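Every number in this text was worked out from the coordinates using simple rules, so none of it is lab data. Remember, it's a predicted structure, so these values are computed and weren't measured experimentally. Cβ atoms are built from the backbone, for glycine too; each structure is taken alone.
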Structure I
């Protein structure tokens with residue numbers, strides 16, 4: 001997927017590759033950084049890490065509950081443990097261990113959900129993680145981070161290593177474009193990034209949906225003279241409520257976009273905040289509806305549910321028509 005910014009096309013690597021490279025850089029200077037995997041070093045792009053630092057990798061095998069329990073034990077002993085496993089299994093099979101061994105016990109494990117959302121494509125609903133925002137939002141004491149591009153990924157890993165509390169990091173598989181944010185302030189958990197300014201409409205997106213939201217905004221400007229603000233809400237919890245409120249105040253309508261169920265995720269978090277604070281605004285949640293997904297690649301699934309340049313621009317036009 002390419003994003004055109006200032007007449008230049010910029011395409012980056014898969015965020016997982018940046019995750020691995022950043023950890024290698026940090027682990028060279030910090031022997032307390034450990035990778036704990038559930039037979040997922042290949043899909044997690046961690047083979048180069050394991051080759052360089054074999055004593056800093058713990059292989060658990062396909063046993064996600066044990067993965068989280070071992071990572072929690074290591075973290076309690078002062079290790080900076082990254083528990084890496086497919087997001088669909090990590091946040092379902094090991095949910096009790098995340099709740100009790102990590103969050104309740106306040107062990108600063110870095111939980112890394114790979115191949116998230118619908119990245120597994122045609123493997124179907126058993127391998128899709130469309131519930132993880134919802135279940136983890138309901139658990140106290142865990143930060144939920146979904147980087148949109150390579151920059152956000154590298155910065156998120158650097159911050160996570162320093163954190164003394166639990167964090168969940170979510171990554172997909174595809175190569176991601178480099179997003180040139182309007183907001184050049186330092187990356188922080190809990191503070192969204194403004195990728196594009198505009199007052200006619202706002203896309204508040206997260207993770208791999210930020211790129212199609214930006215493409216839709218560019219299409220709306222190019223073809224309809226509609227200027228849309230685009231926000232990368234990389235932290236689902238704690239949410240940047242200040243930015244949500246500011247955006248709702250500046251823009252005529254708000255659309256949230258996520259690679260997650262429409263139930264319990266980014267959209268409902270934003271809607272709940274706005275409603276409870278008496279802020280009324282035309283609003284639309286775009287995500288995966290309450291159904292088993294169609295079969296296809298991630299791109300095909302995105303297209304089917306309107307998470308694409310064409311789909312999001314069409315949804316935006318329909319929403320703006322209701323205002324006039």
Structure II
């Protein structure tokens with residue numbers, strides 16, 4: 001979303017909230033309230049709005065919860081919509097550890113507890129998928145439906161083959177020297193992902209790029225982002241252990257961009273779930289909400305509605 005954190009309303013903690021307006025892509029409805037939820041060792045920034053059954057939206061790398069503004073606006077007509085920034089990303093805090101996805105899933109479960117939400121539908125993208133699987137596998141009774149979009153799960157299905165893709169060199173790009181290289185050049189680094197992993201780079205506008213580059217240039221943000229990828233080895237071990245306990249049984253819609261993971265998303269999910277519907281977002285690469293917001297929003301809303 002193209003938002004300017006310095007111009008948006010205050011979250012109540014002295015930090016700017018990136019939820020008020022999103023020129024060019026969409027905006028969270030004015031009734032959405034940003035808040036910071038204090039957990040054990042981490043503060044999770046979350047936007048909450050709407051009424052009705054709950055749905056949780058989880059973002060990935062290169063985005064924050066801001067990416068979900070069009071979906072949140074649509075779902076809030078019938079649902080209570082909860083949009084966190086994952087630990088170490090966006091306006092959430094930057095602890096040194098806890099970037100394995102089992103721990104981050106417990107963050108989300110604790111956010112649900114703080115908001116007095118027992119069960120929720122789930123919508124995830126990119127690293128949010130990995131947190132989503134750890135959440136659904138650890139707390140299957142709390143997730144009722146799940147839309148998972150365009151990123152694999154460590155240790156599941158063709159993970160070892162996926163790791164060999166030259167396009168995914170960034171999975172192992174980290175360390176103090178890498179952080180020094182990227183510092184002050186966050187926009188250049190992020191442009192690589194938006195340009196190379198999209199069907200049409202022009203679909204990701206300048207205001208959107210500036211917004212996310214500013215958020216990822218915040219102190220500690222890239223260090224935390226690199227730690228998200230560093231945890232993949234542990235995530236693969238954890239996911240294999242979770243999968244060995246049995247398949248997920250909630251209905252799942254597995255979406256891929258037709259210029260990205262495509263139908264492979266459904267194939268991956270059928271390895272860990274019993275009720276999987278596949279789908280593709282046409283004319284899109286990895287960044288489905290930026291490239292095809294209306295098409296993606298419609299697919300999510302229909303599935304959450306049980307259509």
Could you tell me which structure in I, II was used to calculate FRET efficiency 1/(1 + (r/R0)^6) of positions 217 and 249 (r between Cβ atoms, R0 = 25 Å, to 0.05) as 0.05? II
From which structure (I, II) was Rg and Dmax of the Cα atoms in Å calculated, if the value obtained is 19.0, 63? I
